[in-house]
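Just so it is clear, none of the values below were taken in a lab; they were calculated from the coordinates. Note that the structure is predicted; figures quoted are calculated from it, not measured. Cβ atoms are built from the backbone, for glycine too; each structure is taken alone.
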Structure I
Amino acid sequence: MKSHYHCVYKLKYHLVLVTKYRRRCFTAPMLDRLEEICRDLCGKWEIELDEFGGEADHVHLMLDMHPNIMPSKFINNLKTVTSRLIRKEFSEHLKNYYWKPVLWTRAYCLITAGGAPLEVLKEYIQNQERPEK
């Protein structure tokens with residue numbers, strides 16, 4: 001748990017970004033560079049990047065965010081910056097996969113993670129001692 005002024009929070013997210021057309025274009029050096037860029041950008045947004053992993057056609061990030069951050073704005077920025085830098089640094093390799101300046105599909109998957117299982121939370125909420133009147 002973290003706190004900020006009058007707020008206590010624990011906001012963990014699992015983010016999955018997929019390459020355009022699900023092209024298997026990532027190499028190990030590209031994934032290393034993607035992680036470096038993501039860590040740098042997370043630092044600028046004051047977001048903790050707890051885990052990073054990927055395969056040839058997608059990446060997974062485990063993020064710890066502050067409640068003042070709008071996830072969609074951060075993700076848009078993350079996709080824009082990583083796409084621009086990776087396309088610039090690995091242009092020779094990527095021209096075999098894309099003829100347009102693209103890297104990511106427009107969609108992404110963002111799932112909340114951590115904390116108690118949903119059934120435990122539901123039971124806790126249902127069993128609150130409600131006043132009689």
Structure II
Amino acid sequence: MAHRIFTVTTRGPGLTEMTRDVSRWVAEQGPDEALLTLQIQHTSASLLIQENADPEVQTDLQAFFHRLVPPTTDPTMAYLTHTYEGPDDMPGHIKAALLPTSLQIPVMAGRMALGTWQGIYLVEHRDRPHDRRVVALLR
């Protein structure tokens with residue numbers, strides 16, 4: 001069993017791929033078969049397995065979630081009461097409630113069993129850059 005905390009620096013809202021770093025760490029640990037668990041330690045960011053071939057997928061996902069849950073300055077969000085941390089905070093919590101905050105990925109033959117076009121992403125829901133922590137456990 002091995003564990004590590006990854007720090008992922010985001011540039012604000014959007015998807016930040018972390019596949020390469022996690023894959024390298026898994027390979028260094030050397031298990032032929034295992035289960036990798038990833039969990040983000042924040043309430044306004046998420047983890048996602050998504051296509052990593054076409055960047056338009058990331059752009060469209062970000063646009064969809066912004067449209068689904070706009071900032072509290074949008075009149076449709078006037079019902080929200082948790083607004084003192086900024087107009088992006090409560091929408092960030094809502095998005096994190098809708099998207100996964102943990103992932104489990106099988107490791108087979110020493111590699112993560114991701115599909116050809118799949119990558120691991122940290123999804124930042126806040127408007128400014130953050131350093132986010134993701135706990136990895138390999139068992």
One of I, II was used to calculate mean projected area of the Cα convex hull in nm², yielding 10.6; that structure is I
For distance in nm of label points 7 Å out along Cα→Cβ at positions 11 and 59, which of the structures I, II scores highest?
I
Comparing distance in nm of label points 7 Å out along Cα→Cβ at positions 67 and 99 across I, II, which is largest?
I
Re distance in nm of label points 7 Å out along Cα→Cβ at positions 83 and 115: value 3.0 computed from one entry in I, II; matching entry is structure I
Please compute distance in nm of label points 7 Å out along Cα→Cβ at positions 27 and 75 for structures I, II and give me the label with the greatest value.
II
From the coordinates of one of I, II, FRET efficiency 1/(1 + (r/R0)^6) of positions 3 and 107 (r between Cβ atoms, R0 = 35 Å, to 0.05) came out at 0.55; that one is structure I
Any idea which of I, II comes out highest on relative contact order in percent (Cα under 8 Å, 6 or more apart)?
II
Determine which structure produced the value -12000 for helix-only ellipticity at 222 nm (-39500 (n - 2.57) for each DSSP H run of 4 or more, over all residues; to 500), calculated from the coordinates; the candidates are I, II.
I
